[in-house]
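Structures are listed in the sections that come next.
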Structure I
């Protein structure tokens with residue numbers, strides 16, 4: 001379930017919080033995509049930086065890290081194109 005979604009049009013960045021867990025570590029998994037992890041290495045949040053320039057390949061990399069239920073949820077919010085999944 002998406003806990004929080006925000007988009008800043010001035011910097012073209014989005015933040016998608018998936019859980020209320022504390023962020024322990026962050027990793028840029030692809031150009032413009034930063035994933036935040038909790039202490040169990042579960043994904044807590046996703047940061048999309050300069051969203052208009054993120055390539056489909058980068059989204060595929062993100063998709064490979066997410067459980068199917070999260071992908072479905074992101075599709076429902078039009079955050080993941082069905083063509084990419």
Structure II
């Protein structure tokens with residue numbers, strides 16, 4: 001069995017749940033898609049509580065695209081303006 005590894009931009013635990021943070025600041029959408037596909041393969045193998053993936057991005061258009069790509073994953077997408 002091979003080990004898979006994804007490095008999130010940040011990780012924290014709150015109320016017993018792991019939260020993974022991804023910041024889409026300069027990344028190309030194709031790179032985001034590849035990383036999301038990696039999360040889709042890895043997250044189901046986590047036996048404890050399923051982590052929540054939080055994506056932060058620059059525009060509403062990118063937010064919509066990321067939301068579609070993240071379907072099926074416990075996730076939320078925000079623009080930087082939403083969290084100022």
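For mean projected area of the Cα convex hull in nm², which of the structures I, II scores highest? List each step's numbers first, then the result.
Details: I: 5.2; II: 6.0.
Answer by largest value of mean projected area of the Cα convex hull in nm²: II.
I, II: which one has helix-only ellipticity at 222 nm (-39500 (n - 2.57) for each DSSP H run of 4 or more, over all residues; to 500), as calculated, at -6500?
Working: I: -6500; II: -9000.
Structure of origin is I.
For the read-out distance in nm of label points 7 Å out along Cα→Cβ at positions 3 and 67, a value of 3.7 was computed from one structure; give its label from I, II. Kindly include the intermediate steps, with their values, before the conclusion.
On the way: I: 1.5; II: 3.7.
This value belongs to structure II.
Can you tell which of I, II yields 23 when relative contact order in percent (Cα under 8 Å, 6 or more apart) is derived from it? Before the final figure, lay out the partial values.
Values: I: 23; II: 28.
Structure of origin is I.
Only the coordinates and a few stated rules stand behind these numbers; no lab work does. Quick caveat: nothing in here was measured; it's all calculated off a predicted structure. Cβ atoms are built from the backbone, for glycine too; each structure is taken alone.
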